[in-house]
1. For which of the structures P, Q does the calculation of distance in nm of label points 7 Å out along Cα→Cβ at positions 35 and 203 return 2.8?
2. With FRET efficiency 1/(1 + (r/R0)^6) of positions 91 and 227 (r between Cβ atoms, R0 = 41 Å, to 0.05) coming out at 1.00, pick the structure among P, Q it was computed from.
3. Thinking only about mean count of other Cβ atoms within 10 Å over residues 179-186, which of P, Q has the largest value?
4. A value of 2.1 was derived for distance in nm of label points 7 Å out along Cα→Cβ at positions 187 and 259; which structure in P, Q was it taken from?
5. Comparing relative contact order in percent (Cα under 8 Å, 6 or more apart) across structures P, Q, which is largest?
6. To which of P, Q does the computed value 5, 14, 25, 25, 16, 11, 4, 1 (P(r) over Cα pairs in 5 Å bins from 0, in percent, for residues 83-130 alone) belong?
7. Tell me which structure, out of P, Q, gives 27, 22, 19 once semi-axes √(5λ) of the Cα gyration tensor in Å is calculated.
8. Once distance in nm of label points 7 Å out along Cα→Cβ at positions 75 and 267 is calculated for all of P, Q, which comes out largest?
Structure P
Amino acid sequence: MTTVLPSCCRSRLRGGGHTGAVDRDPRELDGAWTRHQRHAFAVPAPDLAPFVAAYWAVEWDYATPYRQKIVPYPQVQVTVRPGRAPEVHGVSSRHVVRVLEGRDRVVGAAFRPGVFRAVLGGPVSAVTDRVLPASAVAALAGGPDEPVDAASVERWLRGALPASGPGPAAAEAEAAVALVAADRDLTRVDRLAAATGVGVRTLQRLFAEHVGVGPKWVIRRYRLHEVTERLAAGDAVDWAGLAADLGFADQAHLSRDFAALFGEPPTTWARRYPGR
């Protein structure tokens, strides 16, 4: 396992919940946010890899409050901050804004799509758009040892996660999400159902039970993620052509869906990248 980040001290992170668009912070333009944050990742040990996709850590230092816009993924996150109780973050159906202040850090475990039901003991849709204390999930009682880092989080999870693994239905759900992520031509739920060999309603029930959001949301999320990837790469964007490529009726349709999920139109989002 790689070292994540050193411990640090004073700060506040205020939860913002789901909000509309926010004014663009100049510290976010042209990649300026990288001067205030450090990100690191670590891969899980093989015995936990069926559950955990990655460990991540973010350390920040802001003299004045900074509104961090967090893009949703179809993954449940378990997060730990030094001196705080661990939390479970269900899948967010929209972007979330968190306010970062001072100097602090957070360490998290990103669970694989579809597998958290085995930990939760019920439908993952029950925690969608919610943040819960980890103690509300019986399997996650307790917490990691100090100092909080990826290694201590992994030791905690090793004693908490079911030894029997996520189960076959979770594997089906994870495979369906992976198929959406990999195949940009999958732009409709009926096509995904056909590709996975199940009916549309069966697929919808599988996603509600194991992923926490529906297949339509997952398809839209990954197709729109391709927009952010192109912007980050610095590629010139033909918006009308891109909309057609990703299965949207037109550029306006793409812009509306992007704003609903990310909080602002793609042309505004592009300003966070250098040279845009």
Structure Q
Amino acid sequence: MKKGLVLEGGGMRGLFTAGILDEMMENGIQPDGLIGVSAGATFGCNYKSKQPGRVLRYNLRFKDDPRYMGFRSFLKTGDYVNAEFGYHYMPKELDVFDTETFATNPMDFHIVCTDVDTGKPVYRRIDKFEYEEIEWVRASASLPVITKPVNISGLRLLDGGMTDSIPLQYFQSQGYDRNIVILTQPKGFKKTQPKIMPILHVLLRKTPKVANAMAVRHIMYNQQLDYISEQEKLGNTLLIYPEDELPIGRVEMDEAKMLRVYAIGREMAKNRMDEIRKFYLMEN
């Protein structure tokens, strides 16, 4: 039996996930593998490096720093999140990411990206946290329109949430048969097609496969929710989600809201810790 942890994205809603992960780390919960998409990847990597508290800490510290993210970065670099500062300089010099622990921790870490030229998901296991591997993680969270495609190994990559938002089925195909899935939307949420889809088709006319993926993403996402619900009923998946819509926007950096969303995740994990422990100890 392999124990998996599946993390969807959601931008700053991912602080809910971070709160849960920190509580799990502090309680010694160690899955065999983790797969993250978008913010699930950028925040989830701290589970493998065993750094509870880091996600909230650096986001609070740099939330108003124009070097980190914002429209100033977008206008200057073409990326809403400054690639060099946010993914390379900051974790190396300012809030150090523990690359040694990441590399030696036996827990597998996987991410999902979208291939710009095929419109299909690309999966990658990250075993070390050096420049190219960090670029894979960055690609997983690189939203179209506000981020340039990330070029790695001959591929052009963007946010994995467009093509595999909740990669439970993929992780099951890799042998993870007992999975905890953390969502950042409440029960009953259904995704709809963006109202600005006609505008997105124009903005993404040079990357039509990306536009097409975004146009049908809501169908894929809702089908995945149905599948996860079925797996939960079968007893091989534990689903964790907020009770209500999280009070924060995707790129919102309001300190009070950030702290609130993180605290909601912490409290959720505390209340369900016995359930989490028992779930991973059970046999299928």
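Every number in this text was worked out from the coordinates using simple rules, so none of it is lab data. Predicted model only: the values in this text are computed from it and were never measured. Cβ atoms are built from the backbone, for glycine too; each structure is taken alone.
1. Derived from the structure labelled Q.
2. Comparing all candidates, it corresponds to P.
3. Largest one: structure Q.
4. P
5. Checked P, Q; max of relative contact order in percent (Cα under 8 Å, 6 or more apart) sits with Q.
6. Attributed to the structure labelled P.
7. Q
8. Biggest value here belongs to Q.
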